[in-house]
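Heads up, there are several structures right after this.
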Structure P
Amino acid sequence: MTGYCVSDIAAITGGALSGDGTAPVTGAVIDSRAVTPGALFAAIPGERVDGHDYIGKAFDLGAACCLAQRVPAGETRPVICVPDTAAALETLARAYRARFAIPVLGVTGSVGKTTAKEMVASVLSQRWNTLKTEKNFNNQLGVPLTLFRLEPEHEAAVIEMGVSHFGDMAPLAAMVQPTAMLFTIIGHAHLEFLRDRRGVLQEKTSVLDTMPDDAIAFCNGDDDLLRAMTCRQRKVTFGLSAGCDVRAVDVRDLGDEGSTCTIVAGTRHIPVRISAYGQHMVYAALEGAAVGIEYGLTDAEIIRGIAAYQPVGSRARVVRTARYTVIDDCYNANPDSTAAALRSMATLPAGRRVAILGNMGELGANADALHRETGVCAAKAGVSLVITCGELAKNIAVGAAAADSAVAVASFDTLDALLPALPQLLQCPLQPPHPPPQPPFPLPQLLQLSFNTPVRFQ
């Protein structure tokens with residue numbers, strides 16, 4: 001954040017300033033532990049933690065001011081008091097974003113938002129100084145923190161935008177003010193709140209209502225709903241289908257080494273190597289290429305950007321050991337992303353395939369059925385052992401066993417019950433039907449390293 005002092009922020013947010021307002025503000029945080037000298041600390045009241053309890057700590061760490069709903073008793077340092085801290089943060093983010101006349105690409109969809117964001121940013125970074133969303137800062141609190149990282153030297157930005165309820169997109173669109181949007185896929189995420197895939201489409205594409213006519217909508221042309229979608233803006237489609245504006249041909253799967261393909265757009269034929277594992281990474285390459293082509297990047301820049309992509313977090317991360325190849329893909333799974341992971345698993349070299357799967361949340365009334373369909377997908381992908389954790393995930397085991405009687409299954413109620421049994425399950429192929437082995441079993445070092453914090457296996 002550059003160009004603001006404390007009094008400027010008070011004026012933009014309409015807050016009442018107590019204390020001196022002359023200090024410059026260098027950034028904004030909502031976690032007091034992240035305060036650096038000159039930062040604005042926004043005190044957000046939460047269900048378990050109230051940021052107002054940490055205002056004093058924020059000042060002690062060098063905060064220039066605090067944005068809060070109340071001023072702590074006896075506090076004389078600069079506090080901007082507002083009715084709603086989160087709303088004030090959004091107001092400030094809108095004003096700050098409006099200062100930058102650069103391409104800003106918003107990324108949304110049910111699956112693959114983070115992967116698309118990373119790939120597109122990797123491509124654009126071959127020419128421009130590009131800001132991108134860090135971590136999972138894609139909601140009404142995370143997006144402002146991303147926008148506040150914009151600086152005069154930035155030439156482009158790629159902002160991830162996540163929604164789960166009707167009405168979530170409007171404030172994100174107002175803050176991001178995207179000049180283009182990329183839609184990855186309309187899938188089965190957040191159905192508890194968005195009803196069905198058409199509800200997902202409605203909410204995610206509502207951002208287009210706020211965008212100018214000369215904006216661009218990048219859409220997955222292999223998704224039936226996105227393919228049929230109409231909008232005022234120019235629509236650029238990507239996919240494997242012949243009718244897509246940007247498509248992939250000659251796709252060669254290299255297992256856990258990645259893949260290669262040729263990206264075709266008009267007369268351009270761009271051969272690319274994708275180092276990341278997973279069939280879905282071809283779509284990520286198409287997303288990066290489609291954006292790069294529209295923004296005038298050369299074939300060489302697009303090739304370098306795609307090759308430079310690296311997975312982030314627990315998203316198709318490949319861990320190789322002497323005995324196992326572990327695909328860590330447990331971050332925020334839903335039926336579509338899990339199915340993609342299972343299909344990719346089927347392309348790996350011959351060997352015993354084990355899937356460890358857990359509950360998938362926010363699926364509404366069809367949760368049981370969608371979990372069973374995931375089990376069917378696992379069986380079709382050649383998985384020999386399906387291990388599930390959680391009540392909903394038991395349906396995955398049911399679906400897998402019903403689809404193929406040769407598939408062994410083991411279900412556990414909790415992670416604490418699963419972990420002790422896991423070493424023997426991995427070492428000893430089981431013949432169905434079978435009971436799960438009884439704990440305790442010592443955990444291998446790999447498992448201790450990989451699963452030392454509570455996670456949901458998906």
Structure Q
Amino acid sequence: MTYFFETYGCQMNVAESFSVERIFTERGWTKSPSAQTADFVIINTCTVRATAESRIAGRLGWYDSLKLVRSLHPDAKYHVFPEAAALARSNAGKPPPLTLAVMGCMAERLLQTLKKDFPAVDYVIGNFQKKNIADILQAVEQGKTWIPIDEEPVYSFAQTSYEKGSFSAFVPIMHGCNNFCTYCIVPYVRGREVSRPPEEILKEIDELSANNVREITVLGQNVNSYIWHDIDFPKLMKMIAEHLKKTNSPVGWVRFMSSHPKDISDRLIEVIRDERVMCRHIHLPVQHGSNAVLGAMNRRYTRESYLETIDKIKNLLPDASLSTDILVGFPGETEADVDDTLDLMEKVQFVTAFMYYYNPREGTKACTFENQIPMEIKKKRLAKIIALQHRVIKELMSRRLGQTVTVLAESLSRDNKEELLGKTEQDERVVFTAGKESIGSFIQVKLIELTGNTFRGIVV
């Protein structure tokens with residue numbers, strides 16, 4: 001039997017898709033090249049922004065039509081789904097059924113209504129029901145329907161999130177969030193913070209090392225709030241670094257995301273400085289540069305404390321690059337608040353920023369706030385933010401030209417099969433000429449040219 005995945009949203013969703021995919025492969029299922037011909041499709045959903053849910057809703061409508069074609073429905077538009085139509089007609093009038101499951105944060109938020117609103121959906125798997133997937137697959141294999149049992153929701157970490165053949169992998173270490181930022185739906189769909197036992201984390205890293213993984217990214221909704229008895233996040237990262245050395249692991253880079261500025265400690269910065277396996281790249285979402293807006297967001301730090309943290313990072317890690325998230329158009333935001341954000345961006349000089357305007361999410365506190373900003377104003381303010389960040393990125397990247405950097409060669413370039421595509425410790429994209437036998441290796445490359453946000457380099 002065959003399966004097909006669609007994944008939306010954050011790195012945690014990507015990691016969870018890989019872990020669920022392993023359940024399929026361990027049962028002997030194979031990946032379908034297309035949703036049209038798969039026996040089982042899973043859509044791993046995101047609900048952080050309404051636009052994500054709208055996009056997924058559109059896909060569910062598409063799957064409703066696909067199911068009609070797969071069932072040889074007389075009113076179906078077969079020309080829109082040629083692969084599905086060919087499959088259906090090739091089975092002597094008994095087309096194989098398509099099972100559609102929706103999992104993830106949107107599934108969790110709409111756990112009781114999703115199947116009613118979207119008839120194409122067979123199973124709704126919330127963030128706390130992934131342990132049931134093996135039972136669902138067994139039922140499908142037997143031509144039966146799995147009936148869920150009401151039980152206390154408990155989050156369970158997957159054994160591994162590795163994608164076969166990849167040189168980079170995600171390692172989830174905690175789940176959930178206790179911060180309750182007023183704009184954010186995540187605590188409501190991911191639940192309270194749960195940390196993973198360190199021995200399980202190290203065991204997964206050993207498995208990744210055995211598969212010649214060269215880079216791992218430690219994940220959590222609020223990764224640096226990790227705590228397991230007396231082991232906090234700095235201790236865990238120190239433990240991981242020492243374990244990699246002790247086991248002679250091929251892993252050469254360790255990253256982490258997403259972190260919360262209130263939880264960044266001097267000890268963590270010192271661990272990054274002292275352990276060379278730790279990447280000199282820190283993603284530290286500021287969200288806004290105005291104290292008034294940060295307070296309304298319930299971010300629990302100030303502009304001044306954030307900049308103080310940045311100064312510590314730059315003093316102890318002068319070669320580190322910084323990236324961030326920025327949200328504009330929050331209820332009550334003024335032009336002066338936007339200016340504060342622009343000023344903070346100028347001061348910090350982020351190498352990358354994920355920029356978006358405020359999108360009200362039903363069920364969050366900010367959704368009820370007065371002084372909601374009109375869409376046209378939000379878009380204008382976002383354009384200012386984007387324009388500044390594009391200028392900063394261009395300036396920062398231009399300064400890198402002529403430098404020799406370490407690059408992890410990840411794949412053949414899509415545009416030129418004589419070239420390889422890789423990334424730097426600072427998460428920059430680099431193309432360079434080298435044989436495909438170099439894929440999976442760390443290579444010294446001199447940066448000689450910049451096209452868009454991609455460097456061209458030569459091996460030295």
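Every number in this text was worked out from the coordinates using simple rules, so none of it is lab data. These numbers were taken from a predicted model, which means no experiment stands behind them. Cβ atoms are built from the backbone, for glycine too; each structure is taken alone.
Some points to look at:
- For semi-axes √(5λ) of the Cα gyration tensor in Å, for residues 3-90 alone computed as 17, 14, 12, the structure of P, Q it came from: P
- Label whose coordinates, when mean count of other Cβ atoms within 10 Å over residues 323-330 is calculated, return 22.6 (choices P, Q): Q
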